[in-house]
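Q: Alright, structures below, take your time with them.
What follows draws every value from the coordinates through simple rules; no lab data is involved. Predicted model only: the values in this text are computed from it and were never measured. Cβ atoms are built from the backbone, for glycine too; each structure is taken alone.
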Structure I
């Protein structure tokens, strides 16, 4: 792996390394349930799936730990992290204690969501996470939220194609990334999140300016997860059924 940039952390560095190797960095999103799509993991072993995706070249992973709507847990994060890839914790983080739990569970990065936090609280958590050695993916959905990410000095930005305030039940697509990617803070690494289902979507996101894509439901619902993952990272147009 390439040398980690000062204060950057393993999670974003892994994405940059995969991108430099000529692939679209595809971040598999581990979540047992989607409010829009229903049950996803269906009893599959998180650790076994993570190991398989690692062999395919996955540079990093994302794990949803929110329980009420998405069925996640810190235990799921710990099981997934055992594969040895840097893991992002996705949850509705609101307290410094949440950050300490994140680090103790083995995560390398944490998601902070602009839509759920007033700016002073967002800035406080952003600073506290870095003090703990966590990389921070600052998630935005609107131009105003992207501006807030810029005020923070965020170097890692997630552009959610769906609205988390409605638990991502809307029909947002990668067209949202196309519309807003130019507003991402200069120099920030951009991750296009949600609504990415095909290699064409992955190509569209990266052509718009995304450095990586985060994909969850499409992978878990695929007849052949490995085949879809490989097609996404290579942006190939056909996937074996």
Structure II
């Protein structure tokens, strides 16, 4: 057991406690988040943990931003933005699973760390696009019909929200690149995040609106798509 590992465990436990104290996560969600962070750390080290932490900070900040305004149009997260264990799994489950795979199969580290970044980039892009796009968007369109639609509804997007989402994915890509090196993977992560975000909106406008799947399933598929896009791009070059 290294000193770094001890410090990481202290960091995770402290993060769990603070997220409960400041009502960012429920108790089960905080425990789930701690386990998610542990698996991501085992697979991608401090860089993986930094990507997860950045997603959590950006996502929590965006969710709480202008909460009253979002509540007035019915677009605010339930329970005042306090995330549940299901939401943690929906957004971080794929990254945690990939971390576990790398932990047991280190030879897959290079491609799978890129996949992990793609999944977290997709989660970040979706969260920022949804939460901040609702606030700063000017015109809102149904992603399937491209006709004007009511902001805050599933599958409704804006140019501003989409660009904010891409910026969020780029921030994850920057952290990845600082830890693992600057190369074409930066672009792949941004693309993975953007495609995952678009897929999230498409699923929201179709299956979620028809109540065939819930938001947690949509978010889980979003992160899965972000990871798969990065893997396909990795194999292409």
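Q: In terms of Rg/Rh (Cα atoms, Kirkwood Rh), for residues 88-199 alone, which of structures I, II is highest?
A: Comparing I, II, the top value of Rg/Rh (Cα atoms, Kirkwood Rh), for residues 88-199 alone belongs to II.
Q: Which of I, II yields 3.9 for distance in nm of label points 7 Å out along Cα→Cβ at positions 16 and 160, as computed?
A: Structure of origin is II.
Q: If you work out mean count of other Cβ atoms within 10 Å over residues 128-135 for I, II, which one comes out largest?
A: II
Q: Given a value of 16.1, 48 for Rg and Dmax of the Cα atoms in Å, point me to the structure among I, II it was derived from.
A: Source structure: I.
Q: Can you spot which of I, II the value 3.9 was calculated from, given it is distance in nm of label points 7 Å out along Cα→Cβ at positions 184 and 216?
A: Attributed to the structure labelled II.
Q: Taking FRET efficiency 1/(1 + (r/R0)^6) of positions 112 and 208 (r between Cβ atoms, R0 = 30 Å, to 0.05) as the quantity of interest, name the structure among I, II where it is greatest.
A: For this comparison of FRET efficiency 1/(1 + (r/R0)^6) of positions 112 and 208 (r between Cβ atoms, R0 = 30 Å, to 0.05), the top structure is I.
Q: A further question follows. Tell me which of I, II gives -25500 when you compute helix-only ellipticity at 222 nm (-39500 (n - 2.57) for each DSSP H run of 4 or more, over all residues; to 500).
A: II
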